[in-house]
1. Matching task: 18.0, 52 is the computed value of Rg and Dmax of the Cα atoms in Å. Pick the structure from 1, 2.
2. Supply the structure label, taken from 1, 2, corresponding to helix-only ellipticity at 222 nm (-39500 (n - 2.57) for each DSSP H run of 4 or more, over all residues; to 500) with the calculated value -21500.
3. If mean count of other Cβ atoms within 10 Å over residues 82-89 computes to 27.0, which of 1, 2 did it come from?
4. Out of 1, 2, choose the structure whose coordinates give distance in nm of label points 7 Å out along Cα→Cβ at positions 218 and 250 equal to 4.8 when calculated.
5. To test your reading of the models, identify which of 1, 2 gives 2.9 for distance in nm of label points 7 Å out along Cα→Cβ at positions 42 and 226 when calculated.
6. Assuming 2.5 is distance in nm of label points 7 Å out along Cα→Cβ at positions 18 and 210 as calculated from a single structure, say which of 1, 2 it is.
7. Given a computed value of 4.3 for distance in nm of label points 7 Å out along Cα→Cβ at positions 10 and 178, which structure among 1, 2 does it belong to?
8. For structures 1, 2, calculate relative contact order in percent (Cα under 8 Å, 6 or more apart) and state which one comes out highest.
Structure 1
């Protein structure tokens, strides 16, 4: 059975990895300074080891983004994945604003409540920006940092602060419909293979959660992680930069910028892979992360 807080559409999943991870999702009440009420926070804990790994997903995504990577890592190391504030299957409250600062505060309270030890912090895409921001503010919580095709030098949207509400609302609804309509027409016309349908279904599930549209609008109005550039050179944790050489979302220039800015860093190119290598070749990504941990 699936947890009852997940949308009913989760029952349409057919991929074994997706079903297994979705069934493993738990919610924990996390107390923060953001609200008088604890925030029901979706996460997964798997595996054992001395140094826990904590996975942070990308923009408008969820821990299901790591459905193929988690088993690879958990076979060797204690592995956590969490749905960031305003994302995935974590509760969205009406009395909270959703922006990089509240995301960071919620993540710290999650770490302090459940993990309580320095972690290997792994951030993919927008999750990489959240990981950098968290490491900069709470260095005591991070032992090493892994960035996978990370936002930071590109991929943010400071213009969001200037957009009028009708434009933001139109954009958010368009963002929702592109997945729903893609799934509908793809199935109707027989254009989707098994794997592609699973990817779209996993990506669309968070948009079916209560409060999704408000959280996306809030984050857009905040401008995202546009302020991060000046903080990146101040990261002093050992850092692994993993980058798919065929990234058609952020391109490849930012990979060199991260390598040059973070003194104690190494850059590893992932040949033939795109913006989400953790889903394309999870075995390779896990091997690189575990090698970095043990290095």
Structure 2
């Protein structure tokens, strides 16, 4: 059995750690409330944008537009949204697994990393980091999403990449966060719309011409989905960190209780031994 001094030292160390995890949980809880509200307010718009554009394209009768077909390049760009800090359970590793455990070939991927953790992990696995923007995830804004969108659309139009994907953590609620891989370009028609009854599908007419309309709509569509991913990822990160710190605080409390019991047993054994030695000494004198 460890000495009383060792037990006391270890208990003090765990208590200090518990204070840190408690503070981190409170900070994450406050940040989560703000991020959650932002995500819940914006989610209906981005869901509607996605469903509207994909269903609209399902009714176009097969347009020939660059944004609707894969480019000649085998390269695929993936926007990977993770956090800059750890201590969030499996939040970052689950997003990284979407890439490493997926059907992608490593040599075909170009990673556009948002967040240091995803960038560092994928770099260790040998993936090509084309661009990194760690500061964006701290305070996501539509302007940031627009800058990323323009950069990727320019590469897509130039034929440097053939497909664009978004890997992020979708926010369902405070305790449920879903790692998601979403294909941004080429835009694919909605399966639901494609499977509808032929008679219920009215063909889509464009004003102005379809090419001009899509040149305006698709960039806004891509920007909106990127921004939606940033907002949801921010809420998911704080939710995951709050849960992780809550579990750590609970585990620390259990360890402290166990060490307190061990300390009391060691103290009781020490007192018993001292009493035994005193009684034995008194008997020897008498």
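Values quoted throughout were computed directly from the atomic coordinates according to the rules given, and no laboratory measurement underlies them. None of these values were measured; they are calculated from a predicted model. Cβ atoms are built from the backbone, for glycine too; each structure is taken alone.
1. 1
2. Numbers: 1: -11500; 2: -21500.
Structure of origin is 2.
3. That value comes from structure 1.
4. Only one of 1, 2 returns 4.8 for distance in nm of label points 7 Å out along Cα→Cβ at positions 218 and 250, namely 2.
5. Derived from 1, not from the others.
6. 1
7. 2
8. That would be structure 2.
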